[in-house]
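These notes open a run of structures that come right after.
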Structure I
Amino acid sequence: MKAQHAHSNRAHTRTDSKALAHNKHAVQQRRKALWAGTAVLTAAVVITALLTSAEAAEPVHGVAISGDLKYPADFTHFEYVNPDAPKGGQITMASTGTYDNLNPFVLKGVSAAGAGSIYDTLTEQAMDEPFSEYGLLAESVEIPDDKRWVIFRLRKEARWHDGVALTADDVVFTFDIIKSEGHPFYKSYYGKVAKAEALDSHTVKFSFSEGNNAELPMIMGQLAILPKHFWEGREFGASTTEPLLGSGAYKFDTIDVGRSVSYALVEDYWGKDLPVNKGRHNFGVMKYDYYKDGTVALEALKAGDVDFRSENISKNWATAYDVPALKEGRLVKELIEDSNTQPMQGFLLNLRKPMFSDIRVRKAMGLAFDFEWMNKNLFYGAYTRTSSYFQNSEFQATGLPEGEELAILEKYRDQLPAEVFDAEFKLPETDGSGNLRKQYREALVLLRDAGWSIKNGKLTHAESGEVMAPEFLIVSPSSERIGLAYKKTLERLGIDLKVRMVDSAQYQKRIEERDFDIIMTGWAQSQSPGNEQYDYWGSKSADEPGSRNYQGISHPVIDELIDQLVSAPNREALVPIVKAMDRVLLHNYYLVPQWHIPSYRVAYWNKFDKPETKPKFSLGLNTWWVDAEKEAALDK
């Protein structure tokens, strides 16, 4: 649901009656104060705004789309934190490549790791509920039954790091500047938000162009707020290496452009005692050192220059950590359960390229992928094949469509492949020996029907004479061995795959400009898909620079299914819609699915401690802390 990691649910919020009574009393007191006089709005405007609010919504301390809120209005901290965790110490992490921009909200440049940590959002998401938010900058939230708008009432104690009060004008400024001059993604993401307006100095209202979109109020709660007074006179859309001003728990500390960046805990942080912040933000300094690639970064961990690493290469996990420090307990290697919907990762085929515009070609590309051989020979058997865009969730399409899902799909039967209704989606399986004779036969029939045949050992199109020689664009050496293994199996079909590695800046530029044939990436999904699906595979995002519709998917049925899931009234209605969309995506073969592992693989020096309870839907690194005694023992 977030702009980086989308999360959402579907149902009306039901809140404890005592909390409602308390909040109702509080808002009545605010109304009395406002009626007594205001220096901002005329009395008539104030009364009109308040009466409209009173008739349509009650202020609440948090919102959830599915079911009740877990935490009452008087909660003191999340259950997955240690509220007494000590503050201080430093955590050093590694990033690869480089950076040249400290503003993470624009398209230009490569933004620094962690740059978003200096900002507060209107609400904070609870990571032990499918999708609930509680007030951070906002002390209360108001949403009418028809979901036509949302009002956030800001905490008057909120301050920027320079001591200036954070107000509704900052919120309105943020929305307007990000939508008009920020990364193109935001224009689409906030496309159904008609306007933002300050009702008074600490009350802001977002109005929506349509109702019954339960996720939009929560999307606005996740808006990171920017300081209007800081940005006046500065060019927002340009790259910058000037330390930016925030209101969050951290501020910029040291900046060595392209090499490292660190953030220091704000000692007088205005929100440190809020229930949503208790037990979080415990590191005194968070530092990111940049390395050429993941291999060098791993060596930095083993040398003690890096404190924490999340490992995503199975070969490294199996073989690269066998060092004395691990055996002595100074270095910790840990598998931590991941209960999230697993991401769909794969070889993404650029539909803008004529060679991949035919579904038969795309299906043939999948038949030539030998996952079982790769898993055994490259990945030490660590992975499971991914067969859904919503793997390991109730949204995963299985078997044949039935019930409500079938009823949804029937409306579009003439626009969908017949196998959506007639055949369960199954990925080809091999014995891992590298012998794909059966798959090759099926693939060659598909390619022949699409107008391709092997001439002089090269797959050639009968009409255009084009030789199929796609480029697999990569940015890391770890991807190279995967690409080379895939290249070998594609050669049997006459496809000459070129594996090309570029630096991170060039890679990002080419992805944004859609200048690629094949890339390897994926999408993280939430516990309740919503508006972010427009950005993933909606037609309007297909040619939007910087969107995550990398392949250029443009399908009227998918567009309509996204519209339906966004307006679903509850989770019961949402599930069959998402299942139907999953099935349509799979049967159109927009990518060659790869693999997943439902665990976090982390390695870290034994100087940290963490709460006994882990957040269900997050690793929870921001709840860890540096243990002074452990750190002292390491130093010895």
Structure II
Amino acid sequence: MPTAVPSREVFWNIHNHAILYGLMVITFIVFGYGFYRRLRLWKLGKPEDRTDRPLERIKAVLGYAIAHGKLLKESYPGLMHLGIFVGFVILLIGTATVSFDYDVWGLIFRQDSFLTGNFYLIFSLILDIGGVLAILGVLVAMFRRFVQRPSRLSQQVDETIFLVGLLVILLGGFLVEGTRIAVTTPAWENWSPVGSWVAGFFANSPEATVRLWHQIGWWSHLVLAFGFIAYIPYSKLLHMITSPMDIYFHATKPKGQLKSMDLETAETFGATKIDDFTWKDLLDMDACTRCGRCQDNCPAWLSEKPLSPKKIILDLQANLTAKGPKLIKNKGQESQDLPEPLVGTAVTADEIWACTTCRACMEACPVMIEHIDKIVEMRRERVLMESDFPAELQQTFKGMENNSNPWGIGMASRGDWADGLDIPNIMDAPEAEVLWFVGCAGSYDDRAKKVSVAFAKIMKAASVKFGILGAEEKCCGETARRLGNEYLAATMMEMNVELFNEMGVKKIVTFCPHCFNTFKNEYPQFNGNYEVVHHTEFIADLLASGKIKLKSGNGATVTFHDSCYLGRYNDIYDQPRDILKQVFTNGVTEIKDHNHDKGFCCGAGGGRMWLEETIGTRVNHMRTEQALATGASVCVSACPYCLTMITDGIKDKEAVDKMKSLDLAEVVADHLDV
């Protein structure tokens, strides 16, 4: 509050401390009870260790909760929120300082007030600045919410109560300060510029009237402030506490790693009911600020699918609030009621199957909510517990089970693409230093096979000692895992780890970001620890070491599509661009608003490659349109799924004469200086 006190006597003569502290005790009892209710709900979740790397966690809180690191990526709403936050913190510290000066420093230690002299002048000015910042932030927030009304923001009653209530409290604080200055006319009034301005409205009023306004304003200000505090755990305002908590307890595991499952001893798989999530998952639900940044960046939502990451979290929160008390009551007891599955009650099947696991939602979330883990947990329950999944996945799973690839093509033909290319099988190449894991797409998909040939040409030109597995190669398991079939995924992963370890594999290179991410970030869960390199990194190293050289001078205009699993999951952005700049004289023309960590998904991730897209606009069409809008004649990607989706998008848009879709390896192979 912007009120500051020139002397303890004024403070004491006007206010009855017994009532003040009585109200404060009641406030914190109400607040504490509300917070305790939510805490009990979080404790319903399964245990999970989130106590590692404390310094990294503290750094995250400082960077994201205090410094607003992610919020400020959008300057307008970010600055708005920062103004409210900074102003609120200043006023909170100021109020605590005044209370400490009187009650602790004065009454307990019997010391003279330290709120005097130059310190008090600066103190008063800072409090006024804090109040102004908070008011401006609230006014901007009200204009944005009630006038501009962006679709991503929820229009709920408690959000209106929050903004209007906070504004009244802030204005009331300046009323109290202004009436006090009007009565005392202190010499330091210019150091409280807003309070002095308010005092001007009472310049000609009788002193008794001003004192009455001061007392009415003070008690109203006090009661509203205490009411605001008590209301926090019963409203959206809870995020003021849970958001910093959620940031502190963020996942420190690799971004591309899903939670593993104990398939041998678990009685249930995935999330059937709300307490099947971990306590951190449940905390996520109460940490949501409803800002809608996740929704604004979700390709499923933007392509008119039913999935909104924000809605998923809030619907699960509603389920937790509704079902949680009964689960607490029945904890440790047998319940006669069969739990209603989350999919079909809290969320719909169309929502969870629309997700491409692109991670745009998690990248955008300012409080580090983990949306994808929850969606995959619900997919796991559908697949492993209910065998309830889209019909087309039946063939996909069968193909992986019988032939270790989602196409279902015979394993014996996996290495046929390499016939006549003199590519060594690693079984026959003991000198090989690198295992090239070609992948299902590079082995079976006609378009991706051309990338395999191009990459082989590059490695041979660089005299790399490598080998492939040929018919012994099996699917890495990534697609099955993200589709929720953890049992199938784990089976394939364990088989691969056993084979790799028997062969003494140390280094793996692959041109599929999905294979790359899984080998690098998830195979360690299965005792598979290898040096894993994506072909963009591998080629960049070959160029840097001089093992290959490129012919420059291509005058075509090129744009680059960031694969989600290469970029957002593994932070590989610069290497492919640096390589392209060595070939194309015009550099790389970026896709406006959708490049680097804001890259737009091609639509194939999360197993969506194997699902029909029947709702809304096709995601790959949207991405293709974004690429075409650059005016580039070449769109380069570094993922076989992305290559397929963009190639199909160009055909569907009848733009074959305007743009070619190529993999980075094809560009490099065509420009080798040999």
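Only the coordinates and a few stated rules stand behind these numbers; no lab work does. In this text the structure is predicted, and so the values were computed from the model without any measurement. Cβ atoms are built from the backbone, for glycine too; each structure is taken alone.
A value of -8500 for helix-only ellipticity at 222 nm (-39500 (n - 2.57) for each DSSP H run of 4 or more, over all residues; to 500), calculated from one of I, II, originates in structure I.
With Cα extents along the principal axes in Å derived from the coordinates and found to be 87, 68, 45, which of I, II does the value describe? Traced to structure I.
Of the structures I, II, report the one carrying the highest value of Cα Rg over 2.2 N^0.38 Å, for residues 227-514 alone.
Max of Cα Rg over 2.2 N^0.38 Å, for residues 227-514 alone: I.
Which structure, out of I, II, was FRET efficiency 1/(1 + (r/R0)^6) of positions 355 and 547 (r between Cβ atoms, R0 = 30 Å, to 0.05) derived from, given a value of 0.15? Derived from II, not from the others.
Source structure of the calculated read-out (relative contact order in percent (Cα under 8 Å, 6 or more apart), 12) within I, II: II.
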